[in-house]
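Input: structures, listed below.
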Structure P
Amino acid sequence: MKKSLFTVEPISVLEETVLEEFHAVHRHAHGFDFPADPPVCRASFIGQIVRPRPGQRISVWVAWGDGHPAGICVVGLDDNNPLKGADLVFLSVHPEMRRQGVGRTLLSAAREYLGGMGVKKLTAFTSSSAEIGPGDAFAEATGAERVARYRRLSLNIADRPRKDGYEVPVGYRLARWRGGVPAESLAEFAAMSTRLAEDEAAGSGRGAAETFDAEKVDGLYAVLRAWGLRTYITAVRHMESGLLVGYSALGMASSHDRDASQWDTVVLPAHRGQGLGAVLKEANLSWAREHEPELSRVTTWNAVGNDAMTAVNESFGFRADAWGSVRIWSW
């Protein structure tokens with residue numbers, strides 16, 4: 001293939017036509033790498049650029065070739081403490097423009113900018129169907145260090161009859177919410193989310209855990225709604241103390257009717273060992289299916305080595321997904 005010419009520059013004015021072109025690049029790249037997955041949701045992709053998570057600031061670089069985007073790089077910085085590190089939100093190169101240095105040049109531009117600000121760490125996720133996929137080879141070749149490994153699992157709804165007869169342990173009561181967390185439960189939900197983040201940080205070695213408060217949780221779900229995501233949450237309340245002690249959350253992109261993502265399931269330590277995690281997953285899936293009649297697949301992620309959680313998910317019906325080897329890298 002003849003080598004194409006391209007130029008890389010930061011971009012601050014995100015006009016609608018440019019965002020549509022960015023989405024086209026990312027859609028083609030994702031479709032090429034993951035042909036078995038549903039197409040990238042436009043609303044979710046664009047939303048993550050124009051309406052980032054609470055407390056996050058977005059920076060964008062684009063590689064132009066023949067007047068059109070050949071690749072894009074989107075980085076998220078903590079608005080309150082940018083020096084603690086940055087996240088690589090997207091790094092996508094159009095399949096026809098690969099192996100020409102587009103990805104390396106975009107990454108180099110982003111890292112130079114971050115270095116000039118004093119940011120010392122950039123974190124990214126890669127996914128592939130192979131043990132070492134193209135994204136992993138790229139990360140290694142550009143000097144990244146692998147921090148953690150995850151495995152994607154999928155649940156085929158057709159293989160699993162609906163179960164509405166789950167039994168809630170004595171002394172507990174379930175609550176169900178769509179689209180977010182009610183105001184009276186935000187503080188308790190934030191405390192549980194912080195505990196989950198602490199557990200994940202301890203297991204992955206990614207450093208300090210993210211902390212949550214009521215305002216941040218409320219803002220996060222407002223952003224998810226802006227991205228077009230439909231969310232389903234089932235929480236469990238301990239009747240004697242009156243406190244929320246666990247929850248399970250699931251989300252679906254606005255353009256996806258058949259595919260959902262199983263997000264966090266957390267039970268506070270003092271209430272573990274009673275099967276609450278399985279009950280929460282079961283109840284929440286049933287809750288989602290009431291409103292999503294076409295739902296046919298749910299995906300989730302397990303840290304490699306977390307055999308206990310893998311066993312829980314497999315007992316629930318999840319199976320290893322051929323397209324889902326996921327790793328976290330840090331430059």
Structure Q
Amino acid sequence: MRRLDLQVIDQALRWSKQGHPLWLCTVLATFGSSPREPGAMLVACQDGEHLGSLSGGCVEEDFLDRLRQGEFAKPVQQVRYGGQGNESAARRVQLPCGGSLDILVERLEPSVSTVAYLEMFHATLLGQQSLIRRIPLDGRAAYFDPNESPGPTILQEDGIVGVRVGPALRLIIAGISPVSEACASFASTLGFEVIVCDPREELCRSFAVPGVDVVAMLPSSFILSGGCHAATAVVALTHDPRIDDLAMIEAVRTEAFYIGVMGSRKTSQQRAVRLQRSGGLSAEQVGRIAMPIGLGLGSKTPSEIALAVMADIVRVHRGQPRDAL
């Protein structure tokens with residue numbers, strides 16, 4: 001989860017500032033079935049305390065056991081688990097799923113440069129801009145480059161591993177409704193940073209989904225103030241055009257990767273006309289809006305609608321066309 005990545009770097013920063021050496025592990029590649037994707041991270045201290053995940057548990061257990069025994073002393077090294085890894089038969093871990101994965105292990109000594117490196121990482125996960133984290137395999141210091149174009153998460157070239165790093169996935173929910181509550185709960189579980197915006201203060205005070213930020217202001221104002229980046233999804237879920245339409249008008253002017261609004265097909269057709277006539281949007285801008293929102297699951301209840309919404313957001317984030325489902 002992208003939110004878990006942020007927690008990993010938070011912990012790494014705390015340990016480094018406390019003077020602990022730490023090991024930052026990143027999944028580089030997976031082969032066959034594997035529970036985590038490239039870019040997943042784990043940070044650990046030598047006593048075995050750790051945060052994050054590389055697999056379903058078997059890899060972590062072996063890695064932490066070896067770390068306690070004093071292995072992984074090099075500044076940077078790659079390790080393969082499962083398959084035909086280069087570990088001895090006694091060390092090799094066979095993943096229950098039958099797959100294998102390559103892991104990059106960085107040993108980071110407590111220093112001013114390590115803190116600066118982790119703070120840049122942390123700021124990138126919270127910020128508006130994506131970067132490429134470059135880790136030389138010969139032990140030289142890692143550094144960051146601008147990420148000027150989309151591409152695979154992991155890049156390997158000329159003895160340097162590149163890992164694309166970007167803001168944590170964000171979901172802005174425009175307006176509070178029963179669907180909003182279910183959607184916020186699903187999104188939080190999926191690792192999104194969730195922000196609920198509604199100008200009605202009494203509804204904001206009663207909205208109680210753990211881990212969700214509630215902002216008592218018009219969603220359109222929050223979006224206009226810079227609330228969206230390229231890893232943001234915006235959904236309007238109230239059936240109130242005073243909230244939903246204004247949010248859509250501002251959202252289509254951002255880099256948000258998903259924009260959607262709840263409503264029937266007839267309501268959506270009327271909204272499309274209204275957004276062009278009164279909102280001044282172009283046909284291209286209106287075309288960015290998913291309306292009706294979500295996958296066509298035949299949803300009826302708030303939870304079913306929220307499931308359809310979040311499934312569609314995940315589909316778009318993963319680059320899966322609707323006709324591939």
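Every number here is computed from the coordinates shown, using simple stated rules; none is lab data. The structure displayed is predicted, hence computed values, not measured ones. Cβ atoms are built from the backbone, for glycine too; each structure is taken alone.
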Between structures P, Q, where is distance in nm of label points 7 Å out along Cα→Cβ at positions 25 and 249 highest?
Q
Ranking P, Q by FRET efficiency 1/(1 + (r/R0)^6) of positions 65 and 161 (r between Cβ atoms, R0 = 41 Å, to 0.05), the structure that comes out highest:
Q
Given a value of 22 for relative contact order in percent (Cα under 8 Å, 6 or more apart), calculated from one of P, Q, which structure does it belong to?
P
Working back from 1.5 (distance in nm of label points 7 Å out along Cα→Cβ at positions 169 and 193, computed), options P, Q, answer is structure Q
Which structure, out of P, Q, was P(r) over Cα pairs in 10 Å bins from 0, in percent calculated from, if the result is 5, 23, 34, 25, 10, 2, 0, 0?
P
